[in-house]
Structure I
Amino acid sequence: MSPSAQPRYAIYYAPPANSGLWDLAQHWLGRDCESGAALPRPPLEDPDAAAIDAAALDAATTSPRHYGFHATLKAPFRLAAGTSLRDLHDTLAVFAARQAPFEAPPLAVRALGPFLALVLSEPSEDMHRLAAAAVEAFEPLRAPLDEGDLQRRLRSGLTERQETLLRQWGYPYVMEEFRFHMTLTGPLETPQRERLQTGLSELFRPHTVAPFAVNAVCLYGQHDREAPFRLMDRVRLTGPGALQPAGAEKGELAG
């Protein structure tokens, strides 16, 4: 089986299933990444952003809709030879039991290069530690990058340090290069990006005014490169300082 036809999995942060941010973001992207159902997009109140037609907004959200709303902790990977999905679930349970929940700074809608994302309004050492721990904990389960993926990344204009991280961890934006972000659009031309940033800042304003709790991590997966990512498992962080018992909301990668 070619690498592109094999399942991939990722460890992500996602907002709680019953939160307003989770509901709004999934509607903005246009897909429920648990059920796979299409969702209606909420209207933008800013006049300039509201003038962007539905087809353009659908195109602008194509890439993040495919991956599902999330922030990357361990980037998508194929399972190493001899490793099973059960091994992945077990590793996730152990990982979550060792990580303490924490409060992260408020979010903000900002441009990251040509695309828009929800990012932290200020740095968070706790978030960086969680991401670094995830990169290391799941590395033994990761198959090496195939040559096509490696070359595609190398052609994307990486720094020397990012190339080193890519070869070591399978992804260039880890460790000191990590930046928490939950993607809201694909790459946009500057005028459209500026209009949408204003509109999305207003749309997400109720969810960017206060710190938020990071108390769970999620497993996402796709059957092959063409299939959209689906949320498979959401596991509570129960390490030192956790106030609630272990618990997980289980799901399946549906066919």
Structure II
Amino acid sequence: MHHPNVLEVRGLQVELQIEKEYIPLLKPLDLTLGRGQVLGLVGESGSGKSITCYAILRLLNPRSMRIEGSVQLNGRELSTLRAEDMRRIRGKDIGHIMQNPMNAFTPVFTIGSQFIETLRTHSKISKAQAKEQAMAALADMNLPDPVRIMNCYAHQLSGGMLQRVMIAIAMCLQPSLLIADEPTTALDVVNQLQVLRELERLRSEKGTSILLISHDLGVIAQLADEVAVMKTGEIVEQAGVHELFDQPQHEYTRMLLQARLHSRKDA
């Protein structure tokens, strides 16, 4: 039985412990993401967007942070899983595309060897099958010359290409949830559009739900069905994308929209 919601976050909060003090980084937060939906999480840098994503992925250091609340993926509670079970889920069931794609790849191995290794870690296929899948996925991404890309090292490819390689890996693994943390920030407009187009394809072809984190409302507007606006560790407004752009309720949302209009006039 498919659970109706891919992601359900209830009362997720994060506090940083410094000596005897606890500093709230994330106030109790609720999020729901349905199958094949895109939820945009928007806010200025430092508003808690990345903390939210790391808390969902369980990548925060439990020694210096106090983390509470429930995170369910397809009805399965993640917050109580053992670390190794969580590691299995990351990558296979939850994909993660990060802001600086360089960090996702090891500099000393080719893109191809890492792609193949990742596929084989998560599914029982031969090296030849994995290579075939990887090449096909790169070709699907409209990346020129998949053979050359497979033989490249991360530093030989542009940020836009690396982002698309990461999406190609997600296409193969077909996670039910993809967390895209500022996936277009470091890219020029042409590459931004390509990456957004591929994310849209991942959603439409594979039914993947996407949590799209960005400070850029333009990016959110192109892809998201629903938008949650974050300010200093809490969600101040959540609404359908059209509603939010047409009738923002919170002054902070209005400020973000104004700032975007001004920056577009200057551009």
Structure III
Amino acid sequence: MAVIGIMSAMQEELAAVLAAMPHEHRITVAGRDFWVGHWQGHSVVVVLSRIGKVAAATTATVLLERFAVDTLVFTGVAGGLGAGVRVGDVVVANGFVQHDMDASPLFPRHEVPMYGRARFEADAELALQLAKASAQVLADAALHLGAGTLADFQLHAPRMHQGLVISGDRFVSASAESQVLRQALPEALAVEMEGAAVAQVCHDFGVPFAAVRTISDRADDTAHTDFQRFIREVASRYSLAIVSRWLSRRQPA
């Protein structure tokens, strides 16, 4: 049977997913807890990615090697960069770039040495499936979040976007840095700290990968202060609903 890996960036997301897996069991490898079980009729392994590219790459490698995962989905939050990408929207990545990769002058800026590329693509079919699930969940946002939560966070008609997500080993929270990233990578819709590294690992193993990121802020000086509440009441609920809907419509292999 096919095994689906689900990496969550935040502990709150992981807890929400585990609550939907009543018979999971834990296996600890490389200091990480991997939860093995079933969800929506599929064999799944769920794990906290940890923060940053190296930590996430290690987690992904263990998933693929030790647990023979043959499809990998990442959920988490990100800062919005693209025009029209607002707090409470969801970005489904169709490609990933490490914005802090720079081995010039030996290689062009952003290109990963020895790969001949800067961009690692998401699996097109997997990304399409997640995009459909995301759009359906956002269409019923009040059902999943509650009208009070939508009002508290001023989330008006949240939207799903598909495009480039960029990753780097620093938390982007200043307008000046966001502007630099937009100029260097104008196609980028969102910025986070893990996705491009996981995409590179999945490229090496030939395993389909895609990521769903809820926009928690605009990666600038206007970031809201109640980040943990946003994770708990918005991002984790989106992630749970999106992955659950995707799995429920995916044919068991």
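Given a computed value of 23 for percent of Cα pairs over 31 Å apart, which structure among I, II, III does it belong to? Please report the intermediate quantities before stating the final value.
On the way: I: 23; II: 27; III: 18.
The read-out comes from structure I.
From I, II, III, which structure was mean projected area of the Cα convex hull in nm², for residues 129-184 alone = 5.5 calculated on?
Working: I: 4.5; II: 4.1; III: 5.5.
Among I, II, III, the structure yielding 5.5 for mean projected area of the Cα convex hull in nm², for residues 129-184 alone is III.
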Highest-scoring structure on distance in nm of label points 7 Å out along Cα→Cβ at positions 41 and 57 (candidates I, II, III) is III
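Comparing relative contact order in percent (Cα under 8 Å, 6 or more apart) across I, II, III, which structure shows the greatest value? Each step should come with its number before you reach the end.
Details: I: 32; II: 26; III: 29.
Going through I, II, III one by one, relative contact order in percent (Cα under 8 Å, 6 or more apart) peaks for structure I.
Here, each number is a calculation from the coordinates, and none is a lab measurement. Everything quoted here is computed from the prediction, not taken from an experiment. Cβ atoms are built from the backbone, for glycine too; each structure is taken alone.
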